[in-house]
Structure I
């Protein structure tokens, strides 16, 4: 190949190589920024879900406490209803 032709073509290849490197760098930077944005979004989602789970745990604890209280009241009522009936005269102290 003629050296004069190489002198004319070489700057074109250098320009294309440099331009390609710049484009690849820009693409890598964009991908990195996008990944960082998604990580920040997913971190915010994780925090939001963690808060939601903690709120649900608190609500379940309140429901459990209410259930236990109602259960105690039902057991107390059952014990009262199972006690033998005492005649009103015997309660007043009259034995006839």
Structure II
């Protein structure tokens, strides 16, 4: 009786103009028979605004090669600049509402 835990990427989607959404399934098998499956999703954006108030490209080195390929294909300099502009406009609008 061998119990095995596997993970597999079940879906990679580009959502909107720059979000890469990744669905990963965790599968538990006993003697090759699937006992359970659960799904986890996470979303990646092209860059982050860090605590030092600097824009930094998102580190995708820990992502699967398929995810890296999709992100690198869509996250052009134009897309990154559009994301930064969108983010800054959203933050400015949020601050204006609270003042």
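Please treat every number below as a calculation from the coordinates, not as lab data. All values reported here derive from a predicted model rather than from experimental measurement. Cβ atoms are built from the backbone, for glycine too; each structure is taken alone.
Figure out for me which of the structures I, II the number -33000 belongs to, where helix-only ellipticity at 222 nm (-39500 (n - 2.57) for each DSSP H run of 4 or more, over all residues; to 500) was derived from the coordinates. Structure of origin is I. To test your reading of the models, identify which of I, II gives 4, 16, 10, 11, 8, 8, 8, 6, 7, 5, 5, 4, 3, 2, 2, 1, 0 for P(r) over Cα pairs in 5 Å bins from 0, in percent, for residues 3-58 alone when calculated. Label of the source structure: I. Assign the value 6.0, calculated as distance in nm of label points 7 Å out along Cα→Cβ at positions 11 and 51, to the correct structure from I, II. The value was obtained from structure I.
Comparing Kirkwood radius over Cα pairs in Å across structures I, II, the highest value is found for I. Assign the value 1.2, calculated as distance in nm of label points 7 Å out along Cα→Cβ at positions 43 and 83, to the correct structure from I, II. Matching structure: II.
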